[in-house]
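Down below are the structures I want you to see.
Derivation of every value follows stated rules applied to the coordinates shown; laboratory data play no part. Bear in mind the structure is a predicted one, so any value in this text is a computation, not a measurement. Cβ atoms are built from the backbone, for glycine too; each structure is taken alone.
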Structure P
Amino acid sequence: MKNKIFFIVGVSLISLFLSYNISAQEKTYFDSPFGLGGGFVAAWTFPSIEPINDQLKSFGTPELAKSGYFSSGGAGFVYIGFVPGLRIGGIAFGGSTKESRLSDGYRREAKLTSSFGGVSVEYTLPFIRRVGVSVGVIIGGGNTTLEMYRYKDSYSWNQLWNELSSSDSTTNFGRKLSNDYFVIAPTLNLDIPIYRLASFRLGATYAIHLGDNWQLENGQDVFNVPSGTAKSQLYLNAGIFVGFFSY
């Protein structure tokens, strides 16, 4: 615990020292955006789920929200210096949305979970000063999982094993489908520095999913999945970053 406190105090003192000295020499040394940092990112996610909702109508749950759902994660970046305005970094976040309904003694539930992460490459526009306006792309990978369940609210251990050993079909049901894919995601971010040691971010990311390798929970392939199923997602994000920032 003491080492952690000393580390935080040390980083803070170094950051304050750099901020004081660099602010006096900014025109000499930082003619282009400069900095590094990392922090928390929250996003409102708009998925492409029309093919899923078409099937949930007959399954018996409400449709998954077309208005989107909450995602969260982290990101970081550093300006590489020898290419003015260019920064590289990484980002990873995910979230889920769920709907359920109790009917005829059974609860029906549908849940969509999506996550992705990758390397970010961005260019900060040089003609805008004091704030950073950056365009770029994230290249990485992601996963989307769709879970569907129908079950009694009251369920016993013996009932579970009796169902598994019976050759008859059961009214209790569970399925989990997942899809792993490559991600290419254009980005647009606005970073607003706060006393050079922190920055507030607003941005948008459009993640394009490249891959249709849908599988069941046991690894069995699922064929003929509609091409528009969770194929892309729009993220409107905001975040707080800690580090050093000069725009």
Structure Q
Amino acid sequence: MTQTLLTPDGLEAALRAIGAERYHNLHPFHRLLHSGKLDRGQVRAWALNRYYYQSRIPSKDAYLIARLPTAELRREWRRRLVDHDGDGVSSGGIERWLKLAEGVGLDRAYVESTDGILPETRFAVDAYVHFVRDRPLLEAVASSLTELFSPTIIAERVSGMLANYDWITPDTLAYFNARLTQAPTDSAFALAYCKEHARTVEAQQAVLDALRFKCGVLWSQLDGLYLAYVEPGFIPPGAYDPGADR
């Protein structure tokens, strides 16, 4: 817990330290995914559950946009909606994730239904959406700052999966190409906003706690995947069962 007011650069350093300790690239499930240690069913389970997170991001952003006080800020954040939903001409991130899911062998309609996702996935993602809807605006913005660390995990994921799974192609992972430029742009704006508006010890602590919360959201989703599909392998009733694919 911060006891004294940090400089803006000091706040950024504290935020980056949280990512270095808590970002989900450190989770054992992702280490298995990137190193080629998962079978097809386990990769499908990851793609299926991650879809729910992707599909709820526009709802989260819409809640945040509705609370922004100026047209300039709303225009900046609205770009995120287009990035994920598309603009009616070009496809967005959600459509590209569906292509990824199809590329690893999942049925599109089944993925879109979200019927097979884990309870942990639904609870964690819904908690994130509710956090952004209900918490103060500064905290809502700060919760997006996990994007500061996403280029690293994307590079690890793409290179590792292409090297270790001969049934995955660059086209399957095309979702991540756009995120390599979108995520740094988005995080730069959110970081600048937090550094400018977190002007008290209490506000800075709230920003740090919001990032910790979001890291926990991402980590807990992987906890669910590990427990259900790796060890001990307890798949909840109604959740996707890789054995049914065999």
Legend entry - Origin of the value -23000, where helix-only ellipticity at 222 nm (-39500 (n - 2.57) for each DSSP H run of 4 or more, over all residues; to 500) was derived from one of P, Q: Q
Inset, instruction - Identify which of structures P, Q gives the largest calculated value of distance in nm of label points 7 Å out along Cα→Cβ at positions 131 and 155. - result: P
Legend entry - Which of P, Q leads on distance in nm of label points 7 Å out along Cα→Cβ at positions 35 and 179, largest value: P
Legend entry - If distance in nm of label points 7 Å out along Cα→Cβ at positions 171 and 195 is computed and equals 6.3, the structure in P, Q: P
Legend entry - Per relative contact order in percent (Cα under 8 Å, 6 or more apart), the highest-valued of structures P, Q: Q
Legend entry - Structures P, Q, by mean projected area of the Cα convex hull in nm²: label with the highest value: P
